Every structure is written in C-alpha cells, then in structure tokens.
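Trainee: The next part holds the structures, each set out as structure tokens.
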Structure 1
Amino acid sequence: MTRIVPRKANPATVRRLAESGLHPTLARLYAARGITAASELDDALAKLIPPTQLQGVSDAAILLADAIEAGARMLIVADYDCDGATACAVAVRGLRAMGADVAYLVPNRFEYGYGLTPAIVQLAAQSEPDLIITVDNGIASIDGVEEARSLGIATLITDHHLPGDALPAADVIVNPNQPGCSFPSKALAGVGVMFYTLLALRAELRTRGAFDDGKGPNLATLLDLVALGTVADVVPLDRNNRILVSQGLARMRAGQMCAGVRALFSAAGREPTRASTFDMGFGLGPRLNAAGRLADMSLGIECLITDDIARAMNIAQELDRLNRERRSIEADMQSDAMLTLDSFDPGERASITLFEPSWHQGVIGIVAGRIKEKFHRPVVAFAPGDDGQIKGSGRSIAGLHLRDALDLVSKQMPDLILKFGGHAMAAGLTIRAEDFERFSAAFEAVVKAMIDPADLTRRVDTDGPLETGYMTLETARHLENAIWGQSFPAPVFDDVFEVDNQRLLKDRHLKLALRKNNTRFEAIFFNYAEPVPASIHAAYRLSVNEYNGVSSVQLMIEHIEPA
C-alpha cells in the first residue's frame, strides 16, 4: 500500500515569498520546504558559513602552509566513490595552485578495503610522503593513522562520515561531525570539507605574504567539482550545500568547468548550458562511480584533474563503457534477487538481508537500493569478500538511521560485525560468511525496535495539485533551474486525470495521454507495464521533453492509483 501525502505550506509565507518576486509555484514549493523569507534563497558565495567555524580547519591550514613552505611531499588518499574522486581532484588542483608538491593514491577497494588501513599506509609509504591527507575517509582509521605515525608520516584527516567511539590520533582532523565541532552545517560532503580546508589554507598563506598578487588562486574555479560531489553523494542540501551546488551549476551553465566535467556531460549526452542537479545525480555521478565499483577510481580522478580535453574525452568514454557494464551486472544481480524474493511478502518483517555468492562487491549497494524501493524496507545485500568474509552494503528508508542500527547490533553482539561505517541512509559492513543468518536475525530485531511501524508503509510526499495554467514550459524551466536534492526534494505534484490513451514503449514503459480540465498532457511512467483505469490519481514531476528540436511539457509519473 502507498499513501499520497501532500506537503503543507503556510499561506502567509507563500504570499510573502510571491510578493518578493518569486514565481507563484516556486513560492509555494519553497514554503513547503521550510523557506520563510526570500533572503534564505540568496546563493551568493559570501553567504557561506565562514571556514573559521569548522573545527580543526585553522590547524589544518597551518599544517599545510608549513608543509608547502618546507617543500614537503603530500599524498592524498582518496575514497573510491564520486564524492571521494571530486574531493581528491579539488585537493590536487587547489593544493598545486598554492605551490604544494602533491600526488594522490586511491587503492583498489577490493584489495585494500575502505579507509586509511595499515596496508594502504604501507603502500603509500613507498612514495615517501611527509604528509598523508585523507579525503572523504579516515575518521575511523585508528590503526592506519597509528601505522603512519610509526613510519614518521604526518596525517591530516578530512572526512564527513560519523565517527566511532574513538578518534584516530591524527595530527589534525577536519570533520563537521567530530565531537565538539559546532559548525552549523553537519551535511557537508567530503568534497565540501576539502573545499573549506583550501579556503582556510589560502587565508593562512595570504597572512604569510605567499602570493604575489596578495590574493592567491581563485578557488571558485573548483565549484563545478564541489557541486558534482555534493549532489552525487546524496547529502542533505541544507542552505550551505545549496549555495555550493548553485554556484557550481552556474559555472557549468556558463561553460566554466574543468575538462573532465565537460567530457562527462558529453559522455552522458547532456547539455551543460542546461545543467541541473538531476544531471549530476543521474548522468555524471554514476559514470564516475562506475570506475570505483568495477575498476580503479584513479581513472575517474585522472578525468577530473587533466586539463587536456582530448584526454578527458577518452577517459569519459571509458567511464561510460564501465557504467554500461555496471548496469548489465546490476541487472543480472537484481534479477537474481527478485527471483529469490518472487513470492516474498514483507509482512511482519521490518528488514531484508540477502547474500549471493556470485554477486559483485561493487554493485551490491545499487541492488540494495533497488530492492529497498520495491519493498520499502531497509535492505542489506552481501557479496563474497576475502578470507571467508562477506561484505555488505545497506540502504535505508526514512525513519531508520542505518549506521546507528549497525552500531546497536555491534554493541549487542561485539563479535558479529568486523567493521562498519556510513550514514543514515547508506552504510557498509563486513561479517564472516558463517554469521550471515545470525546477522540477519540481529539486524531484524534492532530495526523492529528502532523503527515506527508507520514508517514501513510507503508514502509519496507531494506538493498537491498544480494549477493547469502553471503546467507550462515556463514553469517546467523554472523547476529545472532550481536546486533540489536530499532533504530539499524536487517537486512532485498529484492530481486526478482522465486517460485518453495508453500504450507500452519497449514493453517496459507506459506512455499515456492524459486530460485535465480539457487540457491534454503527454506522460510517461518508466518501468511500469500494467494497464491503468480510465480515471487515475497520479503523482508526477513536471519536466521538459526535447524531441527533434521541439520542447514540450511532459509529466513524469511517480505513482498511479485509481481515482
């Protein structure tokens, strides 16, 4: 069962926002997302939270400035997803622009695991760095930092993941989620943390008179990468993150982007002049992530740090090939999972756990997400690891903080989970293969204890009906250009329509001709092949359909039920 639940917007706030000059539809949408004044939508860089409020960032700036002045060798150790790749590229580009001797390392995830492990430190030590800088990882790397310390290598941890009970003994830690940090935005992505670190470093170098012009490099040139990593990592788009994303999008639309981002737009068949958060989340991000999932994320990082457009284009084409391969593997794994769950009825179960020996570690997170969408349950999918271990990737639903759930399982059964980490909606873990059934039972018990039963009923949050007069290309363009994402969701409307015509495209997608108030609309419901009644209640997104150079309004259906 699915409930359609319209969001509420204070009429006085809507009126005030509209009177400030906002499009009436946007005024209603923003009010329903907690915006109370037009000033809260000001996306000027000057409105960013100052770097000085981020705990550890001033110490990091001093550490980095001292290292640059001493000609020290720096090595960035990156994570293998889009956030990690963009954070690494931001670090390489920014530090080199400020005179640093810097290289990077992104170990194979299947061989070395996640984070700054002792094995990765040993690998890093072969290049004889004076300072290791982590991006988008490291907050849980107690043993790895200790290994670096024993080798005489300094460490700077930049991360945004939630810490465990103890912190690594790094020289400096920059993480808005570390204990004692009062930075107002806890939602910074790893790339955002690195960007803030560079802002602080530039300010420190200015005070030392390091720049001939007194200003230093223009770090705004990195905002295309910051925006891409922030959106692709699905962190909440609070005001600070919306500013970063908005500024990055503006640069993309103006053609001011690095060669790699331009090449990824081309590989994804998308137009940068009309760049949107949707493009980054579903076009560019998956192509970068494919490298980390199936091969080596250094391929993605090279795409983002090269200034040679021809080389960037070649790499982007390889990333596109990997993404197609990833989709094929994912489809097979999803088919396996759905066969297993063919007669599955969640019933009283609050969670789903799956393990298949033939599954690929790099794709289990995506499969977990697909199954979560189908059954509306927290899902953990496992694939084989090394030495009798299996590695799991989990995806959660609203109402269950997944990392907290794993933490509770770990506290109740200290010998069960070998390691884990993550966020509210996504997390990873490692257990012994023989403990799969024990973990399934423990996880189910914890989820049942933590979640409100009402959260196990799927709901579609909408913005209610959209007046026919606003179901136009102009409105659709306004919505396209706005910033939407996690915790600031893209608009979904709902209304009753008459169905004039329906047919299947490629035996998979339902194409509809709908009518409301004698106005006809084209609509499509992807991956839905069932016939619908003559009158429907539909939840939909308003979009622009481009075909043969002609633009028209199209409704992207999210949910259908009889009217």
Structure 2
Amino acid sequence: MTDLLFRGGTVFTATGTPDTALAEAVLVRDGVIAAVGAADDVTRLAAPGHDVVDLGGALLTPGFTDSHMHPVQAGLERAKCELSEIYGLPAYLDAIAAYAAANPGKEWIDGGGWDMTAFPGGLPHRSRLDFLDRPAYLIQRDHHAAWVNTRALERAGITAATPDPPDGRIERDPDGTPSGVLHEGAMDLVGLLTPRPTAADLDTALMDAQTYLFSRGITGWQDAIVGSYAGSDDQLPTYLSVAASGRLQARVVGALWWDRARGSEQIGELLERRTSAEGLERFSATSVKIMQDGIAENFTAAVIEPYCRCGGHGLSYVDPEALKGYVAELDRHGFQVHFHAIGERAVREALDSFEGTAPANRHHIAHLQIIEPSDLPRFAALGVTANLQPLWATHHAQMDELTIPFLGEERSGWQYPFAELVRLGTRLCAGSDWPVSNADPLAGMHVAVNRTEPGDSHHAGYPTARTPFLPGQRVDLATALTAYTAGSAWINRSPAGAIEAGRPADLVVLDRDPFTLPPEEIWTTRVAMTFLDGQCVYSA
C-alpha cells in the first residue's frame, strides 16, 4: 500500500490538552498512522512515490464515533414514509398521501419522523389519518410515541376499555376513546402488528446507514438498542451477518437491550448474545442498554418533584432497588452498562446503581437532560461517562412549549449541564440518537459550543432558536470535538479515536477549519473525505 501523506492544513489529534492537540501533517502506512508532527519532519519519513492529500488550509480530525444511535432503524425508516425532513401537519398529510398512492400494495402505512411541536399539546389525532384506506403506524421523531389511525386501533382491538400498559400510556379523548397517540410501551400494542422487515430489509438498512454515516465522517458507533423494542426487530443477526461477511467497515458496539419486563434471569441470554459476536473484527456486543425512563415532553421522564401544571413524577421503568442488583451482576460479568436517563430521578437511580461497580467497564449514561446539582460530582467520583446528545440543548419549540413550562424555573435551569460536568472532571462522549435527531456530529458540536440551533435546522425560524439556552453551560470546540472522537472511541474500546502513531488511520478531512470560524458559523463546516484504515470510504 502506498504511503499517504496529509499536509497543508491543521491536524486535531484529540490527544493531550487542547493546546497540545494540534499538528501539521500525518503519514499513513499500511492503514496505520506512522507519524504525526511538523510538516517537514513528517514529509521526510514518507516513502518515494507517496500519495498526498492537500488539506487546503482545512482541518484533519480523527474519525467521529457516535456513542448513541440507531442506524438499522434509521435505514429502515429512510425506506418508508419518512417525515423527519419536513415539518407541519399539511406537509405531513401531503407526504403520507403521496406515500400511500405510491405504495398501493402495502398492507400498512408505516414510517415516522413527525415532530410533537407541529400539534397542539404535542398530540396529533387519529382522525387526521382516517382518510387512509389502511391502518397507519407512524413513529414520533424521538421514537417515544406513535401516531395511529382508527383502522390501526381497531386492528389491535384497542378501545376505551383497554388499560394502559405498565410502561406506557394510551392518549384518550374526553370520553375515554383512544385518540391515536400511543406512548412508550403502549406503542407495542400496534407496532407488533405491522409487517416485519425481512432479513434482506435489515441488511439493506444497515448498509444504507453505513454509507450515509461515512458521509458525515462517522467511522464507528454504538447501536443503543440491539434487541426488540417498541415494535422494532432484533438487529443482532444482521450485525453478525454483515460483520462476518466483511461488509461492516465501521467499528461498532451493540448495546444489548435489557427487557424491562424481566429481571436477572435474562443475563444468561445476554451472555450468550455477547459470545455470538466474539471473534468478529468490526462488531462486538459488550454493552447492555437499560432504559430507565421516558421523555419530559410526554411526562414519562422520571422526576423527583412532580411536573408543574399536570402533576405526576414520570416512570421508572426498572424498580430502582432491583436495578442495583441487576447492574452489579452485569458489572461482575464485565458488561458495560449504557443507560437512557432523561429526568433527574432516573439519572440519580442510574448513578445509585453504579455505586461499587468497576470503572474499567466504562459505564455511561446517555441523554442527561436534567441532573439535580448534588448529583453532578458523582459522575467523576464513580468513573461514569456522560454521554451527551448536544443537539437537544437549545431553545427549540419542543423545549420552550412542551418542556420548560412543565419543569418549572429551577429545574429547567438544571438541563444539559455540559460545562459543569467538564469543570468537575467528568469524562465525556457524544452522540446523536439518530434517527431521533440529525446524525451530523458537526451540528452537535455547534450546539455544544453555542447552545443555539444550527443555521440549517427547520427550527431556525422559531423566534428563540437564536437565543443561547443556558449559555453558561457552553463548552469550547476542542472539548466537543474530543467528545465525538477520543471520548466516544474510548467508550467503544476502539483502537481509533485519536491521531497518533500506531493507531488505525480512521480520519476525516473537513472542508474548512472550524477553529478559525466565528463560533456561530461552526455548523457550516462539512465533511470532505472520510478514511477508514487509510482507505477513502467517502469523498464529497
């Protein structure tokens, strides 16, 4: 393999401190980083006839690793009735009607990506979908609810007499009739009736997602649900097949789904699932995902004090006392535990469960929307990584209309405390939760630095989108970039994630140097080229 020399710009190595993490050139030999440093010094080491990538004054970074996403689900949704790129009820209805007309043979109209803020109170109604001649099942953008029509409710036998499941809620009209929105575990009442994707569908979805993610500079990820949840299908066989065939190029960890309706009896099965991936070069199943609560917008996030206006404390999906025993046993078996925790009570329950566990297992808590201030120092003290989804830390409509009024002033000020976590010495990783939100790491970095919406967001016209959200919790660009590279690669035990000799040459060439831009323009940066093991897998 011919030596490959990157020079002519700045190299962000994601090693050391932000002041020492810069270089001028990188030499790649046989897919491995051979040298990093001053341009003249590195160039002298290159073999005759080497190839050159001229950075043109732009930035070279390690490949991005997304620490929390759902690529197979995203790939499936990209092939269905996709609503995430549009906004508003008229646009949704036009797209749904067009999809139905283009797919007359489909038994169900399924897909998703609708935004809660497009509807009064965040709740669409079944009647708006009753123009369809088939049942409809459309998942909300954040995947915590589904919008269904009357035919779908009838198909599932859901009536006013149907009780809410323990881990979900059926929205109802004043007379008790189901209104067409199913929250959390109630989604399965209809979702499990929709046509299942074939093995070929899942394979295609993963390969489509991988190609798309390379275009965003993402060379590795942690799939945050590898199992069956809310009508989804188990992706483990797909990953095993694609990895065994050599078609999985990205470095991936699957977080095995913890069935919250069961207890420790499932740990033996999780061990078997982990073993099934052993020996694969690009995929391992070494993490377990526990979803401890829901989301604030539908009041299922677990909070300590009741929600304002509507009351209630949200849901803890796993009994907090039992949780401690489950996590301790997973830890003893060497599993990493990956929590979903949105509300401050869920965050505290997750931290409580990590007391006495081994930091070497690299446990982490994702989302972390609300953290009670006294719990902030516990992350560093317990060796727990904060898994950030920065895109959500803005004044978007969902925040201002469906969250802050119900959290109250004090608790609203506890949201997404990135800077405070950094000040307290917390290790950070970062992800997108794609397809819940934009997979682009550069958009996430923009929000982490500015606490405002990226300029290309469909929410950009929302009046307060340009007002920084809790601006005291901003972090600098080097911190955000490190979280998306070295931080997330560390969580995945990936050998990549930083630019230093001996590491795999997983690299991203940007089209400019965001460190030279005004902070409010970080979002304009694009990926120009993506390399895995020194091979170009994407070029703009």
Structure 3
Amino acid sequence: MNILFRGGSAFVGGAVRPDAVLVRDGVIAAVGPEGELSRSAPGHDTVDLDGGLLTPGFIDAHMHPVQAGLERAKCDLSEIFGLDAYIAKISDYATKNPEKTWIDGGGWDMSAFPNGLPHRSQLDFLDRPAYLIQRDHHAAWVNSRALDLAGITKETPDPADGRIERDADGTPSGVLHEGAMDLVGLLAPRPTAEDQARALAEAERHLFSLGVTGWQDAIVGSYAGSDDQLPTYVEAARAGRLRARVVGALWWDRTRGEEQIEDLVRKRATAEGLDRFAATSIKIMQDGITENFTAATLEPYCRCGGTGLSYIDPGKLKGYVAELDRLGFQVHFHAIGERAVREALDSFEGTDPANRHHIAHLQIIEPSDVPRFAALGVTANLQPLWATHHAQMDELTLPFLGEPRSSWQYPFRDLQEHGTRFCAGSDWPVSDPDPIQGMHVAVNRTEPGGSVHAGYPTAQTPFLPGQRLDLATALSAYTEGSAWINRSPAGAIEPGRPADLVVLDRDPFELPPADIWTTRVRMTFVDGVAVHGR
C-alpha cells in the first residue's frame, strides 16, 4: 500500500521542509515536492496534513511503561495535586474496591506536603494497609496498619540503602525512602502475568496516542521490590502483540557484584532474535534524588549536611562497567547528583563508544565534567520536564543545594556547546510521557500550560534560561537521538527507514515558543499502519 503525506511540512534532517513524504509497503520511499511524488505513486492513499507537521515517531529513551500501566489500574494520584485531592481520591478508590486487601498505587507529589513529607495518620482512616509510591518512585507513603504488618517500630534500623522517616520520638512517621520502601512494598499484592500483559497493552495504546512509537524501558529483569517485566515483553514480542520498538535495560542488582553478569548475559539471550524487543542495555542506579538527600553530591547539602548515597562502590564500578562493555552491553546510568555523574563518567573511561552508553537525569553536573560527555562518547539522556520552577524545585531542592550548585542543574545548552549527543525521555510514570510537553520545557524552561504545576507562582519564570535548547535540537533528541541509543531503524524521515511517523495538528516551529505545549498528535503510524487516529 502507498500513502502520500501531503499538505503540510515534514521534519527532515533536523529542519522543517515543505515536502511531501511517500510511504510504500511500510517503508519511507521518497521525500520531495508533492506533485513529483504524486505522479510516482498512482493509486496512493493520501493523508492530508492540513498545515500540520509530519515528524518521525517519538522514541522515549527512559521510561517504565509496564509500571505506569499497572499504576493507572490502581489508586492513581498522578493527575491531581494536594492533600485534600489525594485523600478524596484514596477514599473513593477504597469505597469502590472493597475486595482489595491493600490500598496501593501512587503518584503523590512531595511538594504537596510540608517539608515534602506526608504522615501515616493521614491514611489511618483506611480499614486496610496502604502503600502509595511517591511520583518519583523514591519514597512510599504508608499507614499504621502497613507499618504494623511489616513489624517496623522505633527499634527498626534503617537499611543500608534507604531511610525510615521518623517522628521526633523515633516512631516511624509513614514515609519510607529508597531501599526502606521494600520493608512494606514486598508485602503488598503482586501483579500477575496477566496484569502485566494488560498493563503493557494499555501503556502502548496511551503512548501511541502521544506519538511515541518506541522506547527504552529503564528497568526490566527482577530486582528487590519489583516484579520481573522481562517475560512480559518477550511474550508480547513473540506473540506479535508488541508493535512499538523497545529496548529493555536489565537491572543491575546493587546488593551483588560481578557474579551477576552471567545472569545478565542469560537474560539478554532470552530476547535474541525478536523483531520488536531486545534486552541489550544494563541499568545502573548510582544514587537517589535531591529532595530526600540521597542524590550523591560532592559537597554536603545545605542545612542538613550529608552528601547522599553512592549505591555502587565507585572503586568497583569501573571494573563492572568495563566487563559489561567488553561483552557488548550498553550501560544506562541513573545519576542525579554531581558526584554520581562524575562516578558514572569515570567508569566510562576506556570503554567503547560504539556500545552507546548513556547517563539519564543529569540534574547536577559540576562544570568541569560537562566536556567529558563528548570526549568519552557518552550520550546525555535528558528528562526536560524537570527543568522548571515548581514547588519541589523551589521549596525542596534549591534551599538545600545552595550556590553555585543550584546553577549547575540541567545544563542542556552547555552540554550542546561541547558537542554532546542527546537523547530524551520522560521517566513515565514519574512525569508526563507526552514528548511535546518535554520539548516545550527544553525550549522555554517553564511549566507547560495545563500541567498540575502550571499555577505555581514562579512556574512561568524561566529556570536557568541560559540552558534553553532550540526546538529542532529538542525534537531531534526525541527522535533520531533516542533511535540511535536503541539502535532503532526508525527515528528519521528518509528513504529506506520504517514509516514510524507522527502527524501533528500544527507546526510548532511556527508557534510562539510559549505555545509549543498546545500542539497535539492527530495520527501515529508504525510501519505505515495507523495505530492512533484515522
């Protein structure tokens, strides 16, 4: 079947061109003037762009879609804000689901609570234990029933990789940070294989509606507190149910050492030969987040002291990464604090750039480390939505980072000027998976209209505006940049590429930058077949 996309513009080679695009049998066949392409493909179907923009399918380089699908089916707090709204939603969910033995779900925002901390007493109206994961997935809010079931008391010590928040008298307050989450989380009901398959299908449907045709799942393979999602992808790919192009990043167990590499090689092999899924990346979480002081910093946090956590001993990390690199794995780091970023970069010294290693999040980078990305061939995996003024940033981050460290955050322009390769993602369900919203923030460094934080007093004050990117760079990061990371054949509009394409309802390049967020996806195609829209 031939399809001619006409009547608008196309994002080709990093720029907008007034071209039509011809697709033949699911592959891009030609790009050029509409009249010329029309004559070369008699009997073609036509998609009228109606003045909009045709782009490559978006590819998210760091997200957790199965987890997002599971959370959307539970008590989902991600699209509301504030204690009153949370309690109303939790109460309604409990009433509508009397058969559930636990009230679980998540999506609450630290900035909705004084000092970022909810309390067990706020959930003690429930007749069941509650386990609600924070939006960033670095803490859980639990009630007294859950604490009692887990046997967590004043005497319970903090785990090595986490912290139990406590009242003044030492009583657990109901917030569990990082590794302490598992003290309760492992007791909550586990999803079945069928639950996970449905969650993946729902996540894919939602992502197609946003123009996302591929992604890297930043955690597959089992780890403490999780359920192994690797079989979910493998089975969906084998059965032909998975239509997106996906790479899974296998979890590096921070409680183990080099002996786990044999297991990772075996897991990689379970996905070999699949058309839509590969397990060729390794996810290493090197630190936590700034808001609970677990992000690894070079100097102590202001007001509270401490320099966060390095989950993997930096002295051993380089050896682990060198062996993974030798075996042809890509390494995908989580690094938030400037010490974690440096430890990740140090571990990449001497590795093969052809393995396409990358570091995600990159909230704080000490300026002398910025040039090292390009020098080492390491890709910066951006989550642009976080680079704004919102309550979590202004009230829970800036006061504890201090200067000059606060000004080192999300240095996108500095990285670009040093020749760094970009890819981009959302970390969904941590934040909105809509790439258009991420591009808006990358360009404006302000909150998109319609977000739960858009009404915050400084939300439209640009956050470190000197670090803005131009729209073409941001769009390229979400397309060709992320395709490169995933070794995907898609990601660009050029002959021979798969016709993974997105029709936008307008050309965002013609909008005032402040209105980029208003752009919507009309249609999404995978291999030339419409998977969203008509």
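Every read-out reported here was derived from the displayed coordinates using simple, explicitly stated rules and does not represent laboratory data. On a predicted model such as this, the values are computed, not experimentally measured, just so you know. Cβ atoms are built from the backbone, for glycine too; each structure is taken alone.
Trainee: Tell me which of 1, 2, 3 gives 1.0 when you compute distance in nm of label points 7 Å out along Cα→Cβ at positions 252 and 492.
Mentor: For distance in nm of label points 7 Å out along Cα→Cβ at positions 252 and 492, the value 1.0 is produced by structure 2.
Trainee: Something else about it: Where does the value 5.8 come from, among 1, 2, 3, when distance in nm of label points 7 Å out along Cα→Cβ at positions 20 and 148 is the thing being computed?
Mentor: Matching structure: 2.
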